[in-house]
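See the structures that follow.
Just so you know, all these numbers are worked out from the coordinates, no wet-lab data involved. From a predicted model like this one, the values you see are computed outputs, not experimental measurements. Cβ atoms are built from the backbone, for glycine too; each structure is taken alone.
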Structure 1
Amino acid sequence: MRVLFLSQIIPYPPNAGPRVKTWNVLRYLADRGHDVTLVSFVRDDEVEFVPKLQEVCTAVHTVPIRRSRVADVGYFLKSNLTGRPFLIERDDLAGMRKLVQYLLAGEAFDVVHADQLTMTQFALDAFAVTGKKRPFTVFDAHNATWTISERLIDNVPWFLRPVLRLETERIKKYEAMLVTKFDHTMVVIEPDRGALMVGLPTAQHAETARKISVIPIAVDTQQLQPVQRQPDSLNIMTLGSLNYPPNVDGIRWFSQEIFPLVREQMPHVTLTIIGKSPPADLVQLAETYPGAVDVTGYVPDLLPYMEKAALMVVPVRAGSGMRVRL
């Protein structure tokens, strides 16, 4: 089977939930002899991992992507003109669209697999394929994204709440369109199946539900071994990609609301915050609690930190899908 696999992130190394899921799906397909062409956005610090993906995939194509707050303003304005979610407009890059259209026109794929919400817009081009059999389309929904947006509304400044409410409704409508348009959709938990259909008339739920499968995220259990923890440790560890709003929200809440209460009872307790791209306010915690808070940024090996931790906390106030850290 020939698969065109569209990914919003370079799925290696498998050091975050989305990467763990996508990497294992790619390995599964390759191990079973399927011919996988991977198309992915790539950030500057991810280019070095492309050769690893070439070991698994038949072909790997990348399109550079860079985030910019200034550019985001333009994408937000465009979203208001088109009615599409900001998240969709932000990733609607001409380079990616041209590449996907070129591959669809030149090769005969059996399946187009859209990994995560923002890649679905490019997979929809498969419906315009002519002169050959149309590929089967799959939407791999890591989350019901509108639920994440909705749960963040109460946790952002008041002036952003109307914007986030509008984005939530747009995502809800867009995801409902996707589960009816795509040939099949995958979710990782049962509640997300229902959440993706909230924007549909009730009469369509039964038929649409048959096109949605629940497949939990796979992890490599052979690689995971029990940690030999240091006795008498007073260290609390938390981790997560800190460029992902629900992760930042949860860790910020814990560090501001819970950690001070713990310190009142146990003054020698320390906190280690691990994750890529920590925002400035989390970095400043190390100054607020000198010697007690360590904000490491990304670390290639978690084992030393897990060995010295008395416990790990995963504060969740907004999110969807599965928490792979657990």
Structure 2
Amino acid sequence: MEKILITDQFDETLLDNFSKKYPVTFKPDISYGELIKEVTGYEILIISTRIPITKEIVENATKLKLIIRMGIGVDHIDLEQCKKHKIIVCNTPNSNISSVVELVFGQIIREYRSLDLANANVLNGNFRHKYHLGDELKDKTIGVIGVGRIGSRLCNLAKMFEMTVVGYDPYLTKAKIKKAKVDKWLPLPELLNCSDIVTLHIPHTKETDRLINKTFLSMMKKDSILINVARGKVANFNDVLEFAKKDIIRKFIFDVFPEEPCKIDLPEELKDYFYFSPHIGAYTKESLVNRSIEAIEQLEEYFFGKKPHGKIDFKKGY
């Protein structure tokens, strides 16, 4: 039977049961250099984003047949090399939908109700209401760029808050367009121009590379919020920093960055325009369990000769 190497966090109970059925090696702290040597002995690799799967790793993985990426984005995997070496690549598309959507709405509510300031003021003995006049979500317009699994769930939740939902997704099928709870589908410039909140849920591809740039930002509505919990490289971060000086965008809320880990040195005058988190969109207890469950499901689909769900389309890059 094919040997399996897991290089990242995996639910302990599931791993224990899993290891009784299959030849599994669990090395969550393996380094890039160690993986280059270690990977030669395995047919299946279960990973997250901690280590990039480069050309060097793929070329050394002479037995490798399947890569399961626990999570969604695969821009850290050399898909061209995987295609060349006939390695199947899957992600776990259902594992972190709730965690990402909840983070987005948590950030929106935190921003609209000034919760950080409210907490700080109470702790400092300032209990005056007038500093905390907030905004409601009701009747606000949220623009969703990318209405796939995560984007469509976010649209559903937005409707529960009685928001107006506008969407942009040139790759969505007619059936999915009909099913999505979107009030209006708009071209990207119109969506940016009318949205109080813009949130991105797209993969990083040649088409989306640095989509957030000066042109994109200049089309956004005054005092709007921009949220990126998708992939860091869909933003030109230098353009974002420069545009923040114009005092047009109320808040840039970023959970992902062009290079990770990263250190960001913001000028003092720009700090109020940004709210950062260290790529935690999928990082909940439940999501970590879900991704382990889904990886096992995909593995068993593969072993039974079925096409694993979540298989990456090499032409599309996702």
Report summary line: When 1, 2 are compared on FRET efficiency 1/(1 + (r/R0)^6) of positions 83 and 299 (r between Cβ atoms, R0 = 30 Å, to 0.05), the highest value belongs to 2
Requested in this report: State the single structure among 1, 2 that was used to calculate Rg and Dmax of the Cα atoms in Å, giving 21.0, 71.
Outcome: 1
Query raised in the report: One of 1, 2 was used to compute FRET efficiency 1/(1 + (r/R0)^6) of positions 27 and 259 (r between Cβ atoms, R0 = 30 Å, to 0.05), and the answer was 0.75. Which one was it?
Result: 2
Report task. Given a value of 16.4 for mean count of other Cβ atoms within 10 Å over residues 179-186, point me to the structure among 1, 2 it was derived from. Result -> 2
**Report entry** Among 1, 2, structure where mean count of other Cβ atoms within 10 Å over residues 131-138 as derived comes to 15.2
**Finding:** 1
Query raised in the report: mean count of other Cβ atoms within 10 Å over residues 43-50 was computed and gave 13.1; which structure, 1, 2, did it come from?
Result: 1
Report summary line: Structures 1, 2 compared on FRET efficiency 1/(1 + (r/R0)^6) of positions 139 and 155 (r between Cβ atoms, R0 = 25 Å, to 0.05): the greatest is 2
